[in-house]
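Every number here is computed from the coordinates shown, using simple stated rules; none is lab data. All values derive from a computational prediction rather than experimental measurement. Cβ atoms are built from the backbone, for glycine too; each structure is taken alone.
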Structure I
Amino acid sequence: MTTRWRLQPQSVLFAIYLGALAALPPISIDMALPALVDIAGSLHASASQAGLTLSLFMAGFALGPIVYGPLSDARGRKPTLLLGLTLFTVGGIVSALAPGIYVLLGARMLQGVGAGAGMTVALAIVRDRFEGNAMQHRLAAITVVANVAPIVAPSVGVALLAAIEWRGIYGVMAACGLLAAIATWTGLDESAPRRNEDRAIAGLRKQYWRVLTHRSIIGNILVNGFGFGWMFAYVAGSPLELLHVLHVKPAIYAAMFAMTGLGIVAGATVNGLLASRGVGARRILAVAICVTLAATLALTALNALHLATLFAIMPLLVACTFCFGLAAPTATRGALDPLPELAGVAGGLLTSVQMLCGAASSSLVALMFSTYGAQAMSLVMFACAMLCAIAWTWLGKKGRNEARHVMA
């Protein structure tokens, strides 16, 4: 008798699998960036219509987790994940075959709705399978993959565009979704605790109320979301400042972009080391937020005084991405830990808020650039860091003992 293949929770393969789920959304957003001009020309659409392929994907992705979270708590992680991956794959196939821009826009929104299951259910599975430092290490790994992916994805998109054109890019996305679905179907064991499904669905409003009124969960969700906001403001603003203001060569810009990606990896690695040595969650978050406030304030001052140079601002940008890598695993754990039976709901809200903050910050940078120039990026990054500090302060106010008990 042959033994059925299974993804073992303690294995490296399982960590890669979770990372792949987390990487699907950012890859699907950024891998298509180089193809927007070709899409507009091929489908006889305007540049703004081609740009909507990203906006609608992000809209679908922001909405999906709100449904997937409670659905995975009630029906199970595996069937919920399979549903999302199926929608993602179908959306990719239709995008690759789209005869016109409106079909493509609808397919991209469907793909975004499907992509929302990946990160949401991955976080819930980590909460189901791991405790303490083991959970922190897994969350750190997911943070690395999910935030490095959007940095390397445009380069992958350029290579694919040259080899198989824009339809091929969406075909590759569909293939990735299909492979993830096959791995889920054949190798993933259900991790959600059994419960009365009808009662769980009927109590959806109560579930959300419990999560939304829990100070530790909401505080950590906001810290993670505003942290992602300053990171995504950098992703949106760095090409505007480095390429158009400082006139950095594209090859050098790509190298600098990769360096900031390594900052996220380093931050998440340090997070795991600090957690294993018993450093408290509030202290980790405080360091990350304070360093980011100082770095973004320095960026704003350099731009205001017209002293910004590549060598002056790059250490500050690396510090900001490092701090997001440092803060995100701790904030994610703080959002998932308090109510393990509602990890799907908490993970869904965390994912939605993160995406909304990223979309808002990147949009603000684009809108402000024509007026404020290079200041747009640093101002939005500083604003997100300030909001993060406010959320951190609120998280500790009157609930410090609870936060220490849950996250320390």
Structure II
Amino acid sequence: MSRKTLILLCDSYPLSAGEFFIDDEMRVIAPKFDKVLIYTASADTGKNLNRFVPDNAEVVSFSRQKFEAGKLKSIFRIFTPMFIAEFFFALKKLPLKYWLSAFKIMYVDMHRATNLKKELMALCKAKNIDMADCVFYSYWHDYKALALAMLRGKSQNLKCVARAHGWDNFADRNNYSYLSFKNYIIQNLSRTFTISELGKKYFETYLGRNIDDRVRVSRLGKMNGRLPKLKIENKNEYLFCSCSHFNAIKRVHLLAEIFSQMKTSNIKWIHFGWGYKESEDLVKKTIEDKIPNLNYEFKGLVPNNIILDFYSNNYIDMFFNVSSTEGIPVSIMEAMSAGIPVVATDVGGTSEIVNEKNGYLIDVDFDPKKVAEIIDKYLNSSLVAQEEFRYEAYNTWKRNYDAASNYSNFAEIILNL
């Protein structure tokens, strides 16, 4: 296998508080390349978060505004075959009232991608990098993936790949239920990798054609060398955990609704994550109104290793994810790597990790009272039954979501394209 330069396009890693799941991926795949060039948005909010950066990596930051400038200069591109084909595809997919909005989305994405493609070519030239000896990798299936598709469209010998997760995979998670240039991106990239089987099937349905030769499933994963707590422990309270941003999609306030309906009273809730103050305030108000005596703690934004240490050092009865939409949450992989059973909404690819043996799938529009009954029943079940859930949660992670295995396989694939 020849060793190459990996050029990774992302939004936050490793300069700000986001894309934490890339850390583990880089631990595995970076050593398989001679050099890694990380092209990411400029920011400085990632300080003291212990982000992992490979020794063979160089970080180059860009300003998001840079790709927004000079939009009028791209007007002639609406007459290109790529744009015309996408416009007619949108006409078939969308109602008449959304055509203008779709046109704007197309135009902006095309403009950003065109600028990014030029930037990448200039970057490689400035650093004396042979583009033919690179693997270009967009972590998201957005305008960055489009830029790589445009780049490879001019030179088929280039290796260009992209992942697709949730919002960049499922149209109903976007305005007007529209995903721009998916036909062009999938057709022109060397390969698209969805993180779930559902994501691949969705692309086939959305595009109306078989894409087996262009799209593969490559699951994300989590590294955790700590020992899981699989044996039941005697303690004075039940400990629940959740981990997510505070935003409308994550619906953290609904956890307080669930806890308020439980018959079990001696519970403590720990939440890891940060986000919009309005969403956090809604959670606190829900607690005040529904369950003012709840013992809870919001840990805020903390390094990922601190979360995993907490899972390893404390016996956590259950982990919760009640999002309205998801891909396959890495937070669930983290919990299962510690042997924690999971309660999660049946959205996106979550059903590919949570099942009746390791947790509970609940409807996206769940009744908090019914979910509370499920939790009460679990907490009152036999110790043997609870341990079986914990062992199966850990085994699910080990079989399907161990980062060392998943990312090693991914690296082998992209290096051998």
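Computed quantities for the displayed model
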read-out: Read-out distance in nm of label points 7 Å out along Cα→Cβ at positions 145 and 385, computed value 4.2, structure in I, II; value: II
read-out: Which of I, II leads on relative contact order in percent (Cα under 8 Å, 6 or more apart), largest value; value: I
read-out: Given 0.96 for Rg/Rh (Cα atoms, Kirkwood Rh), calculated: source structure among I, II; value: I
read-out: When percent of Cα pairs over 13 Å apart, for residues 161-224 alone is computed for each of I, II, the largest belongs to; value: I
read-out: Highest-scoring label, criterion being FRET efficiency 1/(1 + (r/R0)^6) of positions 281 and 337 (r between Cβ atoms, R0 = 25 Å, to 0.05), among I, II; value: I
read-out: Value 0.05, calculated as FRET efficiency 1/(1 + (r/R0)^6) of positions 153 and 289 (r between Cβ atoms, R0 = 35 Å, to 0.05), assigned to which of I, II; value: II
read-out: Mean count of other Cβ atoms within 10 Å over residues 209-216 derived as 16.4 - corresponding label from I, II; value: I
read-out: For -12000 (helix-only ellipticity at 222 nm (-39500 (n - 2.57) for each DSSP H run of 4 or more, over all residues; to 500), calculated) the corresponding structure among I, II; value: II
read-out: Mean count of other Cβ atoms within 10 Å over residues 65-72 - highest-scoring structure of I, II; value: I
read-out: Entry that produces 34, 27, 17 once semi-axes √(5λ) of the Cα gyration tensor in Å, for residues 105-312 alone is calculated, selected from I, II; value: I
